[in-house]
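Below are structures written as structure tokens.
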Structure P
Amino acid sequence: MMNLVFPSHLVKSRTRSSNIQVYHNQPFPIEEILAVLYPLFGQYYPYNDFIRMITDSDHIFCSYDRIQRRCVACALVNNKGRKGGLYLMLFGVRQSNQQRGVGTQLLKSVVRWAHQSGYAYIYLHVHVDNYKAIGLYEKVGFRPDEYLQDYYRQTPKENPHAYRMLLQLR
């Protein structure tokens, strides 16, 4: 089992009514992160590139279900540019845990941490036909910033277009 090593002083957050706890940069086994994200995105990236994305991420947020004893959602986030921005590279919730508020809780935790840490903005890319994800991002405050024609042309997606969505934090 391969473990990721992160500073242990970073924060964790939890909502009162939930068995889900959100952790930031904790040493979860890479297999736990893969178990969440690879079924959702593995068809678009070679396995080794996927491992590299995880290990090269500046920030990893994981929602951990204390009853199921496993990660149920993850977000890979990278620092971007000199203007204090963040790029939400991958964000996913296990299929069996979708539609239960887990994604909203995780995304709000990322946004709250970014705001408290002094970041100016967060942006992400989302497929134009991924209405569920777009709805989640808009619910948390992201807005479409740019339409990107052929953004996903290297993937097997039938319609390769995307939106860049942006959330201003200050």
Structure Q
Amino acid sequence: MSLNLAEKQAVVAEVAEVAATAHSVIAAEYRGITVARLTALRVKARENGVYLRVVKNSLARRAVEGTGLACISPALVGPLILAFSQEDPGSAARVIKEFLKDKDNDKLVVKALAFGGQLLGPKDLDALASMPTRDQAISLLMAVMKAPVEKFARTLNEVPGKLVRTVEAIRIQKAEAA
């Protein structure tokens, strides 16, 4: 069923709004996947803050035009499902990677990824999926920021500790000599 002009404009506006705020996008060919499996993928995506949408390629090209994800336009060929990462850059990649672990879902073929204004190939799915979530990145940053302060505090604490151990060693030595 074809869409009229108003419906096409609404689809483009909706996808453009999502693309403008998305961190990354994955285009995957879904030919041969059952509706039940696609529904399961959509549920998993929704739980992880991923916007999943099947859009005509011409409309998708218009929607990503002028965004940081416009580099994916040449790869939009064939029946594709687009997964936009809303919360963190790797969330869509993690959802797709998890979906592909099941051998029954091997008909989903990743065609392209876009992240940070760069078009990536399907082999980069693992690299994007392994990126830390926002909370993980914050905890890593805090650990890096905290390490020098902790080391400085341990160093400062060692000076009086060493003095106490030296005085104790002198006391023991005098006690043995007496």
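Here are some notes:
- Source structure (of P, Q) for distance in nm of label points 7 Å out along Cα→Cβ at positions 81 and 161, computed value 5.6: Q
- Computed -18500 for helix-only ellipticity at 222 nm (-39500 (n - 2.57) for each DSSP H run of 4 or more, over all residues; to 500) - originating structure among P, Q: Q
- With Kirkwood radius over Cα pairs in Å, for residues 105-144 alone derived as 10.9, matching label from P, Q: P
- Among P, Q, structure where log10 I(q)/I(0) by the Debye sum over Cα atoms at q = 0.13, 0.16 Å⁻¹ as derived comes to -0.69, -0.95: Q
- Test item: mean count of other Cβ atoms within 10 Å over residues 65-72 calculated as 18.6, pick one of P, Q: Q
- At a computed 4.8 (mean projected area of the Cα convex hull in nm², for residues 41-96 alone), which of P, Q: P
- When mean count of other Cβ atoms within 10 Å over residues 73-80 is computed for each of P, Q, the largest belongs to: P
- Looking at relative contact order in percent (Cα under 8 Å, 6 or more apart) over structures P, Q, structure Q comes out largest.
Each value in this text was obtained by applying a stated rule to the coordinates, not by laboratory testing. If you're wondering where the values come from, they're calculated on a predicted model, not measured in any experiment. Cβ atoms are built from the backbone, for glycine too; each structure is taken alone.
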